[in-house]
1. A value of 68 was computed for percent of Cα pairs over 20 Å apart; which of 1, 2 is the source structure?
2. Among 1, 2, considering only FRET efficiency 1/(1 + (r/R0)^6) of positions 37 and 109 (r between Cβ atoms, R0 = 30 Å, to 0.05), which has the greatest calculated value?
3. FRET efficiency 1/(1 + (r/R0)^6) of positions 93 and 149 (r between Cβ atoms, R0 = 35 Å, to 0.05) was computed and gave 0.95; which structure, 1, 2, did it come from?
4. Tell me which of 1, 2 gives 5.5 when you compute distance in nm of label points 7 Å out along Cα→Cβ at positions 53 and 69.
5. Output the label of whichever structure in 1, 2 has the greatest value of distance in nm of label points 7 Å out along Cα→Cβ at positions 13 and 125.
6. A value of -6500 was derived for helix-only ellipticity at 222 nm (-39500 (n - 2.57) for each DSSP H run of 4 or more, over all residues; to 500); which structure in 1, 2 was it taken from?
7. Give the label, chosen from 1, 2, of the structure having the highest value of relative contact order in percent (Cα under 8 Å, 6 or more apart).
8. Given a computed value of 61 for percent of Cα pairs over 16 Å apart, for residues 77-140 alone, which structure among 1, 2 does it belong to?
Structure 1
Amino acid sequence: MSDDVQLGRVHVITGPGKGKTTAAFGLAMRAAGHGLRVCVIQFMKSGGSTGEVLAAEQLKRLRVAQFGTGKFIGGDAVTEEDKRSARKAVRYALGQATGGKCDLLVLDEVNVAVFFGLISPKEVIDLLEARSDGVEVVLTGRNAPDEFVQYADYVSHIDTIKHPFEKGSSGRKGIEW
């Protein structure tokens, strides 16, 4: 990597539209293609069957760790298991961010984990503050807390103008997942 590359910024990708994780994986693939070590930590997903995870398995410099429980999380459906899993993801992320293991760290759906109260915004900000110099971080998911938006260097808001879901279409393998 060239000496003129300054890593260490924070990105937030949020909003109600489709494509936040896909955008983060696009950045992850770009970084891996340029020789950066990439770690994606998925707070809400499990099972490893999304197209992004399957593609990442074929790339040497892009690792994915999933911490979702495999159950739908909503309002009053949050369990202690969900909270334990999210805290485990934060601990793992901290190890990646401080242990010299990655240049780009993607915290996929971390905004959603905060929204549902699985972890606090402070826990994530503390992780950002503790990361090693030069570790770039991407925070994805709808409902990004104001603390993340204020902290970030980049903020992207993905919205939906039109989507086949509105007409009852289901997700398609290779396109929506």
Structure 2
Amino acid sequence: MDRLRNYGISFKGLKEGKHLFNYEIGAEFFELFEQPLIEKGKLIADVELNKSSALLTLTFKVKGEVETVCDNCLETLTLPVENESLMYIKFGEEYDEPTDEIIVLPHEENEINVAQLIYEFICVVLPIRHVHPENEDGSVTCNAEMLNQLDNYLVEERTEEEQADDIDPRWAALKNLVDKSSK
């Protein structure tokens, strides 16, 4: 938990105006989280804090690459990451997150930890499916040997007629009664 302290921004002693914080994100960063979606990467996160008397505005700019596993061939895949996001920090009686962009901190707080926010901003820009891109001629760049192995284990979908052949004859008779009554 002490390593999370490296991502804490103490705002109580700062003057009003803009303040810039830079973070290098690597494998040790992703180790801070339980069951991370990403285990390796090389990114830069720039956090600009704009402090006013009633509000803190955090602008996050995250850019770099993360390493993940291809969903098709299970080989290592490097994906580019680029995200720019805003967070507004208000002050209230107790901690709250009323929206995705607003965090309410208790008045007595003097620091905000941005590690979780940086991690979420990295994850949110990743595609749902992690696959190798196609090359110039439109062919897949995944590991061909692995794709051939997966094709050997591919289960073909059965047609409705083949599925109907597997129906217990007692249920088939009931299904015929339902079909006749609906006509």
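1. That value comes from structure 2.
2. Largest value of FRET efficiency 1/(1 + (r/R0)^6) of positions 37 and 109 (r between Cβ atoms, R0 = 30 Å, to 0.05): 1.
3. Source structure for this number: 1.
4. 2
5. Largest value of distance in nm of label points 7 Å out along Cα→Cβ at positions 13 and 125: 2.
6. Clearly, the read-out refers to 2.
7. Once relative contact order in percent (Cα under 8 Å, 6 or more apart) is worked out for each structure, 1 has the highest.
8. Here the read-out was taken from 2.
Throughout, read-outs are computed from the coordinates displayed, never taken from laboratory work. Computed from a predicted model, the values in this text were never measured in an experiment. Cβ atoms are built from the backbone, for glycine too; each structure is taken alone.
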